[in-house]
Structure P
Amino acid sequence: MIEISTLSFMIQTLENVGFPVVVTLVLLIRYEVRMERLEQHSKKLSDVINELRRDIS
């Protein structure tokens, strides 16, 4: 059986290390979503520019 002091140490370690890990994961996920949106908008902009060039020619 796990002793109380060992369990307390494990919980304290998880609190100290877990929070930065969770924050990092959340930020990375948000960054990935924003990059995907930026990629989509960039593709749409490129398509519009190409279409305008064809219309001008």
Structure Q
Amino acid sequence: MRRNNFTRGLITGTIIGATVSMMMNPMEDRDKRRLRKKANSFIRNVGDVIEDIIDMRG
């Protein structure tokens, strides 16, 4: 249970930190689109990895 809470806090903190840094450092639209594409790809890959880990455990 402790590990689950740590991971959840780590992910939440990362998202909040990224959001605040994006607000404090405005970017051009082209850079935002590029970053959004990379972020979506990263999230999909992380989701696949988590799904694989869950399948291994179950």
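Some points to look at:
- Label whose coordinates, when helix-only ellipticity at 222 nm (-39500 (n - 2.57) for each DSSP H run of 4 or more, over all residues; to 500) is calculated, return -32000 (choices P, Q): Q
- Structure responsible for 2.2, with distance in nm of label points 7 Å out along Cα→Cβ at positions 11 and 35 calculated and labels P, Q on offer: Q
Read the figures in this text as sums done on the coordinates, not as results from a lab. Because the structure is predicted, anything quoted here is derived from the model rather than measured. Cβ atoms are built from the backbone, for glycine too; each structure is taken alone.
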